[in-house]
1. Tell me which of P, Q gives 1.00 when you compute FRET efficiency 1/(1 + (r/R0)^6) of positions 56 and 120 (r between Cβ atoms, R0 = 41 Å, to 0.05).
2. Match the computed value -13500 of helix-only ellipticity at 222 nm (-39500 (n - 2.57) for each DSSP H run of 4 or more, over all residues; to 500) to one of the structures P, Q, and report its label.
3. Computing distance in nm of label points 7 Å out along Cα→Cβ at positions 24 and 256 gives 3.7 for which of P, Q?
4. Consider the structures P, Q: one of them gives 0.95 for FRET efficiency 1/(1 + (r/R0)^6) of positions 64 and 168 (r between Cβ atoms, R0 = 35 Å, to 0.05) as calculated from the coordinates. Say which.
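Just so it is clear, none of the values below were taken in a lab; they were calculated from the coordinates. The structure displayed is predicted, hence computed values, not measured ones. Cβ atoms are built from the backbone, for glycine too; each structure is taken alone.
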Structure P
Amino acid sequence: MPSPSSSVQQAKQALGSRLREIRNDAGLTGRRLADLAGWHRTKVSKIEHGTTTPTPDDIRVWCVHCTATDQSADLIASLKAVEGMFVEWRRLERTGLRLAQESVTPLFDRTRIFRAYESWLVPGLLQTAGYTAAILTATAARRNVPDDIDEAVAVRMHRQRVLTEGDHRFAVVIEESVLRAGIAEVDVMAGQLGHLLTVGSLPSVSLGIIPFGHSRALRPVEGFWIFDEERVTVELISGFLTITQPREIAMYVHAFDSLAGQAVFGAAARTLIASAITALDDLS
């Protein structure tokens, strides 16, 4: 699996390579461009190697001195795409949690094949309202964001229409530990596990569970979603990562296939869910 930041870094390096080509075509050395722009002599090299991210103004100045002003708009658009690959939660959730939920709705609507892996919680499309509320309540407290939990839950519940509407297919793999994690109160967990039995029987959904004690070919990793083969999203502690590099998407597809190969499906998966429900009965 690639490191969470590798896609961002590769995109920065690709932008730097484009800027280097423009400088070379203009016949300028890095030091000469820095002198013309009034920059420190190392700035050009750092931008070209992806260790420093240019600002839109940096790109405009670069293009002016390289007689390539016609390329500045396209390069600035590429810069914005790089910056959008990793979004800090504090930026996305500055007005509350509802916006973060709404922001991905168009992606869910247009995706046809969903693949998801989670190692510690039930994926959002398979959650009950009570389970979602428990997660978002804890999230709001941890990140100190405005309390719009009811609205955020409503958005996520509405998004679940893709499970039964349109031509969508869902392959979901979770660890057995997800079934037994104390994410919410016992009654909420019982409702969530019962919902998994229901939603896992939908024709559009393939639900796999990796049992405890399984001989692991691949250890649990961060949860991720694959949307067709267009992008992968990964939720990190600090922010939300979007991966669009085809090579890295292929790595996540390979990882998902490996994880799915370790999972049980159908009756065997339902047995694991039923066992987790029985364990909850012992707690109540």
Structure Q
Amino acid sequence: MNLGLEGRRALVTGSSSGIGEATARMLAGEGATIAVHGRNRERVEKVAAQIGAAGVAVGSLDTDEAAAAVHAQACAALGGPIEILINNAGGSSTGNSSKPPSDIKAADYLANYHGNMLGAVRLVLLALPEMVAAKFGRIVNVSSAVAIQPNNVGVDYSAAKAALNNFTVSLAGSLKGVGVTVNTVTPGVIMVDGLLRFGRARYQDPDMPLEEVTRRMAEERIFQLPPAGRLGQPDEVAMVACMLASPMLGYVTGSNYRVDGGQVRAVI
């Protein structure tokens, strides 16, 4: 690809593994200058060294002060304001992926809202003024298929991702004619290390192969294989995120791009 990203400054949150790492790698391959982000410094620095990133931003996004520190680290590493913000950090950390709504505590809803919605919002509020001033910016929020087609379990996570989708559309609609686009990428079930670790822990077998993990989780209806007949790969999500980061796609905003193998049965 040649997406016109040479020299563009990008922060990819949650990029020490999984979809975020794949996106950071792909952007770097397109010539963008990358700040890799995560909570674990060793893992973040390892990825940064592998892809030749400009630097790292380490820390949580759980409070205004923490997000401001990450933003400042990223700008320092990039040598200037963030032009491309990929809000990938998140995921359900409350252990409720198989619990019905009646068994989930209010505090879990709040924790997922902070982790999947407010962290992204905080960084947007910090990066957006400089994007508007420069008349260029690309914001890509990584959501989830369950934001559109929720399961009967793990609703604390899906509700937070639904809020992120809503925020994306509203923000895009408010930024008329300023050169800043805001879009969502919505993955289905993607084969990331965390999914495999979750399955092995759930079935108490540290060596369980992917095929068996997938079969059991589908059997429990934690997820079902989509019409594509397989799990997605991080690079497939990253490719769409990188496309939306391109300066050549200035007419695409307020949109949701599903990378779910046909999992969501809706015409949207």
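1. Of the options listed, only Q reproduces it.
2. Considering all the candidates, the number was obtained from Q.
3. The correct label is P.
4. Q
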